[in-house]
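Have a look at these structures, which come just after this line.
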Structure 1
């Protein structure tokens, strides 16, 4: 275990921890702003999953002896609440679009954290981090489908699609094996 790897892991976990706060608060406002009961229900579920991710990431931070960033927490709370309020006045498409782009980025963030967990000698975090990446993949797919269903979808450039969900673990395994082979050689 190298100290720089632990610091990199701590940095990405702090980012994820605060990001989950912003997302959960934004999703709370988002589902409250919707009329469609199916969308309301799904986004409420996504909010609950974001709170769960925050708890899990907080536990990882505690295990490596790190605290969340107070400044990042304040900023995340302000951003999440602001976005949640804006959902009531922005219409339907913009929040769905923004959420989808965010979720796409979160997939990569948790995959990166899993790779860093190995290098920082915390392999016990890997399954949880990859599971969170898969849940974020599900969120991204939901928001992508909603954006593409909008009447203006043809006019909106949609963010690049993530690789198939099955590739989250498969690519991690390939890279881990490659890293092990390089270390052995």
Structure 2
């Protein structure tokens, strides 16, 4: 059974560099046999959070929200691709995740951060760890931190140069860790219903 993994990306900027990392992750996970799909917050275009998905009467949520809820419920795991904005998470990705709650429960999440500089978005990644845990996900210990992103991935999301070689090595462990937790969580959910 192929792991169903959503790769979530949240930049709304016109010159988005992080999409390179999102594309790299989707391609890398697919090459390992997963059913990986990109969820691009800008493409979905959810409004700023006013009402959570669960706050709509059944069948009355806007179509993009309903479609995304179904994808989240069907997923085995999630990868959150985050840039760093003033030491914090991107508002587009945070807004997308906040529309949901129970839909995320009892599945593993992984964090891949990036920036144009040498800190590679790690401060944002650290913030996301607490957010995702609070939202009912098990955050794996392996993370990816990519920076400077323009020297690591080309415009098509392919690893390039020495930084790209380092990313390739780190990705193998990251993907193995995510696959292990994905299988463990899926088998546990099949064996025993979550407590809530």
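Every number in this text was worked out from the coordinates using simple rules, so none of it is lab data. A quick note: this is a predicted structure, and the numbers were derived from the prediction, not measured. Cβ atoms are built from the backbone, for glycine too; each structure is taken alone.
Computing Kirkwood radius over Cα pairs in Å, for residues 70-149 alone gives 12.6 for which of 1, 2? Derived from 2, not from the others. If distance in nm of label points 7 Å out along Cα→Cβ at positions 46 and 118 is calculated from each of 1, 2, which structure is the one that comes out at 3.7? Computing distance in nm of label points 7 Å out along Cα→Cβ at positions 46 and 118 on every structure in 1, 2 gives 3.7 only for 2. Each of 1, 2 could give percent of Cα pairs over 28 Å apart, but the derived value 28 comes from 1. To which of 1, 2 does the computed value 17.9 (mean count of other Cβ atoms within 10 Å over residues 14-21) belong? It was calculated from structure 2. For FRET efficiency 1/(1 + (r/R0)^6) of positions 6 and 166 (r between Cβ atoms, R0 = 25 Å, to 0.05), the highest value in the series 1, 2 is held by structure 2.
Identify the structure, out of 1, 2, from whose coordinates helix-only ellipticity at 222 nm (-39500 (n - 2.57) for each DSSP H run of 4 or more, over all residues; to 500) was calculated to give -13500. Corresponding structure: 2.
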